[in-house]
Structure I
Amino acid sequence: MKAAIYQGNRTFVTGVSEPVGPGAGQVRLNVAYCGVCGTDVHIFHGVMDKRVGPPQIIGHEASAEVAEIGEGVEGVSIGDRVAVRPLQFGEPTPFDKGCPHVGKNLKFIGIDTPGAMQGSWTVPAYTLHKLPTSLSLEHGALIEPVAVACHDVRLGGICPNENCVVLGGGPIGLLIALVARQKGARVLVSEVNPARIELARSLGLEAVNPAEQDLIREVASWSGDAMADAVFEVSGSAPAVEIMTELLNVRGRIVMVAIHSAPKPVNLFRFFWSEIRMIGARLYEAEDFDEAIRFAADGVLPLDALITRIDPIEATQQVFETIDANPQGMKYLIQCGQ
């Protein structure tokens with residue numbers, strides 16, 4: 001079967017990936033679609049080559065059908081349509097405190113082990129989440145990023161009628177905004193890209209451009225001077241980190257979603273003065289996938305509007321080059337199967 005193989009040096013080639021028969025506790029999947037994640041783009045840029053070890057097949061936002069079932073696997077049938085929670089759990093440690101999704105021995109499938117940009121993919125059976133027949137496989141490939149948003153909103157403790165500000169209107173930022181709105185929150189998106197602002201507004205979200213407007217004043221006006229109960233930092237930018245504490249009310253929460261690879265100054269006085277809390281949110285747990293599938297199946301999220309385009313696996317190199325040249329795009333899907 002065909003595979004998009006990352007070679008390093010911003011290069012993918014189309015090759016052949018022989019199906020790997022499932023061992024005990026595993027399943028082999030026929031992959032339908034694989035979405036391109038921001039992490040995949042970082043891999044393409046070469047910043048994760050030491051970890052990935054090219055040549056390697058990457059990708060983890062997948063929808064698929066079960067093709068073979070290994071020994072000891074129960075509750076799964078050939079032909080089941082599934083999304084994959086791409087986390088391979090290692091031996092638990094006392095440090096993990098029962099949270100294997102961020103445990104010391106976690107391996108991320110599609111980074112640390114071969115991923116979904118191939119026609120056939122063998123994974124642990126416990127990573128599968130069944131998709132209802134009413135849900136398209138295209139939408140199934142969005143379950144993983146929706147689960148990220150569900151996890152972030154859940155850890156943020158978002159309640160109905162709360163004011164939420166999302167810093168960064170990319171794919172994850174907009175999904176967080178949409179999930180928070182589904183939970184009954186009022187949401188304001190802060191984004192500098194005009195096309196993404198337009199998309200957010202077309203989805204019924206309120207959005208501002210902090211490069212053109214005073215964000216603190218905008219949040220005050222939008223909230224009737226109540227300010228935000230929760231701020232999601234999704235942009236990864238220094239200006240967002242600098243201003244996030246100024247947007248919150250007493251006992252407001254910051255949910256740190258973005259990956260900040262280097263330390264940045266934070267106004268710690270605001271934490272003391274207003275009893276602010278900050279919560280890190282990484283990856284997802286099984287319940288987040290279940291909620292993401294429910295939202296997608298119920299049609300409460302405008303998933304079609306988030307799919308920028310779908311390309312065949314042979315065009316993977318062009319897809320990544322397009323993403324680099326088109327920063328306003330949202331979700332790009334690669335069709336891996338026939």
Structure II
Amino acid sequence: MKVKIMKNNKLWMEDNAIRQLESIADFKGVESIVGLPDLHMGKQPVGCTICTQQFIYPFLIGNDIGCGVTLYETQEKIRKIKVERLVRKLENTGIYGKYSIGGGNHFIELTAIDKVYNQDLANQLGIDTKKAYLLIHSGSRAIGESIYREYASLEGLEEASERFNSYIEEHDKAIAYARDNRNHLADIFTQMANIKSDNRIVIDCIHNYLEMVDGKYYHRKGSISSLSHTYAIIAGTRGSSSYIVKTIPRNDELYSVSHGCGRKIMRSECKGKLQSKYKRDELKRTSLGSYVISKDKALLYEEATEAYKRIDDVIETLLQYKCIEIIATLKPMVTYKC
């Protein structure tokens with residue numbers, strides 16, 4: 001089958017997202033497609049891997065090349081952090097200039113290890129349950145957008161052509177910038193929050209990029225490679241756990257793991273559907289007791305937990321397909337989106 005959708009009866013899956021993914025199957029050079037459990041609609045399908053030969057499609061990677069999630073270890077003990085005081089300190093701040101978080105579902109999150117499922121693997125990663133951690137989801141910002149505008153053609157780029165080579169060069173620069181952006185954001189935030197940290201990277205995994213393997217091109221949009229990443233972070237919503245996992249490479253799933261929950265309600269519909277259920281200020285505190293700091297009022301509705309699929313359903317599906325092993329879960333303390 002050219003298009004494979006990873007799902008089960010419990011997981012909510014949008015029919016339009018599946019149709020959008022299937023519409024790509026007839027593109028020149030497309031060999032196989034996998035829709036991950038977090039698949040949802042966007043300008044291009046999100047939560048998928050598309051394998052091609054001879055042709056690549058920058059449009060399918062999107063405008064945030066190199067977007068990923070990095071987990072940093074701080075030197076701050078959880079018991080010493082006064083969360084409410086920290087929230088008051090951060091509410092009137094913002095990160096501007098060359099390095100920035102970005103909009104949408106991008107964030108900086110102060111988080112804690114909630115539960116360890118595999119102590120041996122946790123030890124290999126150097127995980128300390130007494131320390132606070134920093135989780136950062138961000139990408140290549142304006143650089144990725146400019147590359148997208150230049151190369152986003154549905155016609156695709158033929159292997160070894162001048163346009164192909166120039167895109168690959170720009171693509172690789174964007175990935176490097178996105179990593180650099182996350183590292184600088186970690187430094188800026190820990191200084192701003194007065195959190196002791198050398199920002200040791202525990203896990204760094206990207207999910208928007210083109211991966212080249214054995215002469216084939218794996219277009220990853222919201223898809224983590226189990227070939228390139230032994231360990232991964234699967235991000236939950238701001239009101240649910242995130243998962244630290246060990247990936248299991250599987251050819252049938254194009255060596256792919258979900259990057260997050262996957263959107264369930266379109267951004268344009270969130271406020272209309274949720275404002276009768278929640279007052280805006282209620283969305284600043286989650287059911288886990290964590291805080292969300294955002295100056296964008298509409299974003300609080302767009303990023304509400306109910307706007308996304310259940311992270312546990314996504315994880316259960318990945319386990320069913322034998323794509324991951326759970327190492328630990330992370331519980332958010334403060335999510336910063338300014």
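Quick one: relative contact order in percent (Cα under 8 Å, 6 or more apart) came out at 19 when computed from one of I, II, so which one is it?
Numbers: I: 19; II: 25.
Traced to structure I.
Please state which of the structures I, II yields 31, 57, 12, 0 when P(r) over Cα pairs in 20 Å bins from 0, in percent is computed from it. Intermediate results must be reported in sequence, preceding the final value.
Details: I: 31, 57, 12, 0; II: 32, 59, 8.
It traces back to I.
Using mean count of other Cβ atoms within 10 Å over residues 14-21 as the calculated read-out, with 15.9 as its value, let me know the right label among I, II. Spell out each step's value before the answer.
On the way: I: 13.4; II: 15.9.
Going through each structure in turn, the value belongs to II.
Read-outs: derived from the displayed coordinates by stated rules, not from any lab. The structure presented is a predicted model; accordingly, all values stated were derived computationally and were not measured. Cβ atoms are built from the backbone, for glycine too; each structure is taken alone.
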